[in-house]
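Each in structure tokens, the structures are laid out below.
What follows draws every value from the coordinates through simple rules; no lab data is involved. Please read all numbers here as calculations on a predicted model, not as lab measurements. Cβ atoms are built from the backbone, for glycine too; each structure is taken alone.
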Structure 1
Amino acid sequence: MPPAEWFENWFDSPYYHILYKNRDESEAEGFIDNLLDTLSPRAGARVLDLACGRGRYSRHLAGKGFEVTGIDLSVQSINFARQFEKDNLSFFTHDMRLPFRSNYFDFIFNFFTSFGYFQEEKDDIKTLRNVAIGLRPGGIFVLDFFNSAYVASRLTGSEEKEVDGIRFKMHKRVEGQHVIKTIDFRDKGKDWHFEERVRLFTPEDFDRLFEAAGLRILKTYGDYQLQPFNREESPRLILSAQPSQ
């Protein structure tokens, strides 16, 4: 079997959830609310949270009355999320590179840079094609990615953070077409090393990828307040799209 990719090791590790457990989620939930105000989904709309992690945002969406499905590759994350399942909320372990459902969802959301992880670009196109297949006629896909130019020009370098008695040492760098974050620490008498590796996709890259996958970009936003995108100043690159046919 081929070696596990970085996201399989890291996202299924308990240390991932320890490191990021104190995130302020208010901005993220505010973004989702802004998005819903803009998109105006009908009551009971079918929503897919693609790469849902532990399901926090799936639960937020379900609380608005939508029929929500969350999928993620991480077995540990989905096992955690399933404790919150109810009539309008379900979770499945699933690889986004594989088809999930056809002609089913009114909206598919991919939040908070949960894209650009794969080594081969063909896998990114497979994912986007599965999105196009999964949407009903008139359905909308929203992809929330970082603005690569903004991120690359503002890398913080090295930092340290202590959580639950573990001192995490992190370093960010640009290497080729990727931004790489290494995470090193010692716990229980053992040294650990993980990394996050995300492709620095540009707006032009997404134009090309979406076209190859049969998706047509409708609008582009630059932040969680859904302001217009500016290549130098916008922290995010948020795209809404529909199947081309």
Structure 2
Amino acid sequence: MVSGILGKKVGMTQLFDDRGEVRPITVLQAGPCVITQRKNASRDGYDAVQIGLVEFVKGKRVTKPMQGHFGKHNLPPVKFMKEVAVTTPVEAGEKQAKGENPAAETNGQVKIGDKVLVDIFQDEKFVDVTGTSKGRGFAGVVRRHHFGGGPKSHGHMFQVQGSIGASSFPSRTFPGQRMSGHMGVDQCTVRNLRILGIDLEENLLMVEGAVPGPKGGYVVINKAKQPPRERRGFAGAQTVDPLKAAKKAAAGKAKK
């Protein structure tokens, strides 16, 4: 079983839950994907599969080496590919050499040409989403590093960084000093986003919260590596209000 899928960020919206509370959600186009290559421990040192997001791509837009890579197994050309882990060891290419269908799935093992759809998250509650953050260009320290800035009154320069080192000693600026510079276009991973809905027909995944990147940006969606534990009585009337419980305990002591 594949542990992740590729997709695109459709956009953000909101929905109301059963208690009438607003939940901000991000809609992700999760797949469909196709397995383009297998990795096994005996040959590559680890178990994984290379998957590609199936979308309309002209053949001439793909390089000659990648055309040979896809044509070897009669696969459609894809633009966005990543490696994801598998929960079961990936079988070597022995059956393919015998003339068997590589797209067939036997004993829960994945084969080249298999489709990966959003249904792999049906039994999951949380996912980890990796994407590329929006580019912010050249940014100052207030925006880039959340500096407080200087006085905002007339005659002051609010967003100037200020001193970056002593003069006589060490007479230099240490590496890693937080300064102005290029901001954004970094790989970011948001962990433990709660799944609020799955559309199996359109391959849509609704998660609670924000996802890095702009609309139409590529993302990698994986099953949560360390999902949070569900607290007992987390929602509903059974939840204990600590303030009311403290007042009730104090009133009981006063009566005694």
Work out the source of 2, 11, 22, 25, 22, 12, 4, 1, 0 here, i.e. which of 1, 2 gives that when P(r) over Cα pairs in 5 Å bins from 0, in percent, for residues 30-149 alone is computed. 1
So helix-only ellipticity at 222 nm (-39500 (n - 2.57) for each DSSP H run of 4 or more, over all residues; to 500), computed for just one structure, reads -3500; which one of 1, 2 is that? 2
A value of 1.6 was computed for distance in nm of label points 7 Å out along Cα→Cβ at positions 22 and 206; which of 1, 2 is the source structure? 2
When FRET efficiency 1/(1 + (r/R0)^6) of positions 54 and 166 (r between Cβ atoms, R0 = 30 Å, to 0.05) is calculated, the result is 0.00; to which of the structures 1, 2 does this value belong? 2
Please compute relative contact order in percent (Cα under 8 Å, 6 or more apart) for structures 1, 2 and give me the label with the greatest value. 2
If mean count of other Cβ atoms within 10 Å over residues 62-69 is calculated from each of 1, 2, which structure is the one that comes out at 19.5? 1
From 1, 2, which structure was Cα extents along the principal axes in Å = 78, 69, 35 calculated on? 2
